[in-house]
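In structure tokens below, several structures.
What follows draws every value from the coordinates through simple rules; no lab data is involved. The shown structure was predicted, so the numbers you read here are calculated from the model rather than taken from an experiment. Cβ atoms are built from the backbone, for glycine too; each structure is taken alone.
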Structure I
Amino acid sequence: MPGDTSFQALTLDPAVQHMLASAKEKNMQTIWDRYQQMLPQCGFGETGLCCRHCLQGPCRINPFEEDAKTGICGASADVIVARGLDRAIAAGTAAHSGHAKHLAHTLMKLANGKVSDYKITDPDKLKRVASRLNIDTDNRDEMDIARDVAQAALADFHEKDTPVMWAASVVTPGRVKVLSDLGIVPKGIDHEVAEIMHRTLYGVDADPVNLLLGGLRCGVADLAGCYMGTELADILFGTPTPVVSSANLGTLKPESVNIACHGHNPVLSEIIVKAAEEMKDQAVAAGADRINVVGICCTGNELMERHGIPSCTHSVSQEMALLTGAVDAMIVDYQCIMPSVASVAECMGTKVITTMDICKITGADHIEVREETASENARQAISQAIEIFKSRKNKPTDIPQITNTVVAGFSTESIVAALAKLNANDPLLPLVDAIKAGSIKGVCLFAGCNNVKIPQDANYTAMAAKLLKENVLVVATGCGAGSLMRHDFMDPAKAKELCGDGLFAVLNAIGEANGLNGPLPPVLHLGSCVDNSRAVEITVALANYLGVDTHQLPVVASAPEATSEKAISIGCYAVAAGLPTHVGVMLPVTGSALVVDVLTQGVKDLTGGYFVVEPDPQKAADTLLAAIEERRKGLGL
């Protein structure tokens, strides 16, 4: 089923194009309609020159006028912009750390015998993480080790005299020194978020450079939260291994009870999958052929990388899943869930079910999912979906018959295992040799969201296509991974077409050595947004192997369609790690030439990393290629 070409200016995905035409026929509003209603958007907000941090305001500074160059309190444009950016970083860090803390509490409850619906799925990873944290594992009970790891995790949230372990223990020794010398090693994850809120308060920090350094430290705390979130999820639910799956709206099935799991934390989605399997007979009794669980956004990535469960759609197109009329329940946890889904669901005769006390939505049903009663709560939610299916089963649906083949599940461990098939004694050597020889020129991480200001997926696909042809190894997470999977960039059958000769030869050699009878996919799916930590882990492993620091490697990052404040905090820790980091959407900082200069130039002298803000995807790809070449030359390659 082809897409409606009249909507190509809004999205490159033909399935979404089809659903936008359907929405227009139904006279239903979507995110693209609401964006048009907001135009023109506030220029003061776009440039970061609006301050609402006290009740004397709001204050706004017009950069084109000579008068009123400060706010009422005397804060300059530089200070106002830096404070606003810091608060965005803190919000992103709070989100990822809240996700990680949820997992840490779940692990602690499991270790203390307070939950029965969860288990240690990867005991080897538990021991590896414990060893890195200097926790003894010899001849100890698994639950005792788990308790100590959970306690170490929870301790990392509070201010303490020693650095945050999930920051200091996961980067190179050289990077620890760089961050320490700058005073940006976090003292506690929650502490850094709270300190940002304090220092950006009316009448506190009014030095823009000092504010930005504080923001960078909060960004490093975000790395800790992401890394912790990845590792604890792997321990509880399993470390991903390569798996074949599918993506796009065609993964919805009219004859099935369709449950869309949306959000971020696998503490919910894992239990939904388990309960759905146990309740399939009830679905069949209701007239369905099965319960079909699909994922949306990062929950989709988490379910895909561990179970091969299809990913339905991502980010700005989440409403489209409901518009098909085939979703019997959208069960959500938190983050990136647009409030509009509840009203769309109501119009389509289905339900959005919220499950977390911090994420309730007007118009949605709420079933609290607690770790102690998780299976019971999940069954309640699935029972609602089955009841909705009963009333929906004889009604027409509008599902675009479009699916894309995806190979996902490339954890650091699975990548090393695949490389070991080429060299069991020295698994990283084949990758290093390929980089030295130029078969792989460098590595680019695509992360982040879609943004309604940009035709959906346009920047991801254009940049990835160019970088792959230039023999850059591309890895992806989050809704960036979602964009690329919905355009066949994670289909091994497309590797020859999409990759340069050198990169294809490497991917093919690894694939053949692993018995795939063909190459790895052009783009490697690393997982969800917290799984950007896997990209850091791989980068650190390469740096340690070569005896250099991460800022010297030909590794770059890009969030070409960023939306969430989480993308900003991720970008900050990429810069802190020393990576050139591209953002395709203008950050709200252009009201301060000083802040722009620090982010794009000055910070390079401090960490080796820096931001590149470039909306044009071809120019952005060229800039990242130049950065890769510069670093190759620095290594004598």
Structure II
Amino acid sequence: MKQLLMLHSSRLALTLILIVYGFLVGLYSFNTPLFEAPDAYYHFAVIEYMARTGERPPREQPQLSDAWQQATYHAPLYYFMAAALIAPLDTSDFPLAFRRNWHGQIGEPYAPDNQNFVAYVPTDWHKTELAVRVVQLLSMVWGGMTLIGIYILARGVIPTRPGVALLAVLIVMLNPQFIYMSGMVNNDNLVTALTTVALALLVWIIRCGATWRWMWLLSVLLAMNGLAKASGMLLYPVIVLGLFYVGWRDKWCWQQWLGYALLGLIFWMLIASWWYIQNLREGAEATNIDRMIAVVGGRSGQIDIWADLRGLYYSFWGLFGWFNILAPMNFYRWALVVMGVASVGLLMGNLRAVSHARPTLDNLVIIGLLLLQALIIMVSWYNYVHRVVSGQGRLWFPLLGSLACAMAYGLKAWRPKWLVIPLLGGMAVATIGFPALLIAPTFAAPPQIPVGKWTPPTAAAAFLVREPWEDRACMRLWISPPEWDGNADTVHLKVAWETLCPISGYWSQFLHLTDLALETCHAGDTRYIFTQYDSMPAGGNLPFPAFRTDDVIEDTVSLTLPDTLDLSRQWYLQTGLYDAAGTFIRAVIEPDPSVGNPAITINRCAANAVNIRLRATE
């Protein structure tokens, strides 16, 4: 009776954890723009293409204009599942309504702006946005499956202590990076779930013995894992060795050996083999890693393993966006403390357990297999980062089950038992707070002010801005004299964009430091430009098509000046709009005769830039 009550309470606690997990995933997902996670844009491009055409994207080298990029070379199971879900939905606005931010600071966590990969225009949950949310929900399901798999795994590793299993699930749920990625479009969620469940099933086969039903399920999971991602096959040696041990221990007859082997081989041939065979027939490596590297670029120069390990650690616990939103350093230190306390507890707990009773052979084999899985993933990761600059923490997520079991056992070994509360409490505070305090502000756009409630700045000059394909100007650009004290290494230019009619172009604003005495007006002659800054408005967070008619956007554009700036010369700032997506055409700019400033004038060479005299202010 007591065991039944414990089982019921454990399942109830697991259910509550999963409910909280769903809430946290939603919190992260809704505070993050659609494609602001590593490769999410590329993954969805493959899914959208398959849902729309019923075929996979072309397998030849993708062009820069191809939205899927290297994702076309990934194993396709995740894409098949997601495409089936969104096939009834209208995604005709992708990718045109989700243009790349060509100034995005990808992998640059210390960049002051342009952390966004995509220039977003609100779409109010229709068409592509709805489809992305559906795929994100699928990812959340796989993340929940990972948590359930960790619970089952921990119950198998330490069957006498159900509290350890719940604590293991809680530890993973309080990993902000796991929660973040569980709400994003990413195939690693599927691989992590399948790996965790397959490993848990292996542990229970070791505990209870093999049956045809369990072996059938294990074969399907392994074959699916191989088609989910090539790295899914890293689990195969662990499974094979574990089953060899069970067969030796239980003295399988030759019919069992042959039957189980054929079962696994048949399912792998039916489900996964075709993709690897196709890659080989096309002259690539079986895993397609060579073709992916050809797209993303391989590593050049000497490897800095400590930098890669640091990146691995950060992105395992919490590095958001496209590797460009760091958590506070104290969070990483706190996670390190939790890991350290758990490691010491793991050592103490094992010494205590060994002093009371010798471990069984089954226990030793299970621990050995978990360590083998860790070794295989570490070696694979090390080899991978030698070929690509990519020390991503999520590549270690298939180890979450083993790591969580070890950490939970270690934390449970400490006395008093309440010691775990402040440790995990700190992780909980960070996990809950990051969406609103860290992620959302990064992508926040400035307010759009109704023109009737806005007062033009004094001493500003106004200019009418027209898109080349339009007959009338749809913007009025207000430029105030720049703020600069003559000594600072940065100059700040305040501008305001007044929208007169809808804008269709995804324009970028350039800001140059120029010496107009050197300007020749010859096309391609840029010797007069000494430094520059380029961005969409609001540091990339508000593209022009998102501007509302009859509203005003205030913005400040900053330019870092050269250390060797000759203050005896007259310098000018030069600003305007151009298309950074490839055409590089410029918007037409004309002065508004009603509002002027002699220090802020149209460029003499062409009506596509404004010159602003730079002089020190008191």
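Quick check on the output: -0.49, -0.86, -0.95 is log10 I(q)/I(0) by the Debye sum over Cα atoms at q = 0.10, 0.14, 0.15 Å⁻¹, for residues 50-185 alone, derived from one of I, II. Which one produced it? The correct label is II. Between structures I, II, the calculation of mean count of other Cβ atoms within 10 Å over residues 106-113 yields its largest number for I. Looking across I, II, the calculation of Rg/Rh (Cα atoms, Kirkwood Rh), for residues 90-337 alone that yields 1.04 traces back to I. Looking across I, II, the calculation of log10 I(q)/I(0) by the Debye sum over Cα atoms at q = 0.07, 0.11 Å⁻¹ that yields -0.54, -1.09 traces back to II. Given that FRET efficiency 1/(1 + (r/R0)^6) of positions 178 and 394 (r between Cβ atoms, R0 = 25 Å, to 0.05), derived from a single structure, equals 1.00, which label among I, II identifies that structure? So the calculation was done on II. Each of I, II could give distance in nm of label points 7 Å out along Cα→Cβ at positions 130 and 594, but the derived value 5.1 comes from I. Computing FRET efficiency 1/(1 + (r/R0)^6) of positions 114 and 514 (r between Cβ atoms, R0 = 41 Å, to 0.05) across structures I, II gives 0.95 for structure II.
For the set I, II, ranking by distance in nm of label points 7 Å out along Cα→Cβ at positions 122 and 378 places II highest.
Source structure of the calculated read-out (FRET efficiency 1/(1 + (r/R0)^6) of positions 202 and 234 (r between Cβ atoms, R0 = 25 Å, to 0.05), 0.05) within I, II: I.
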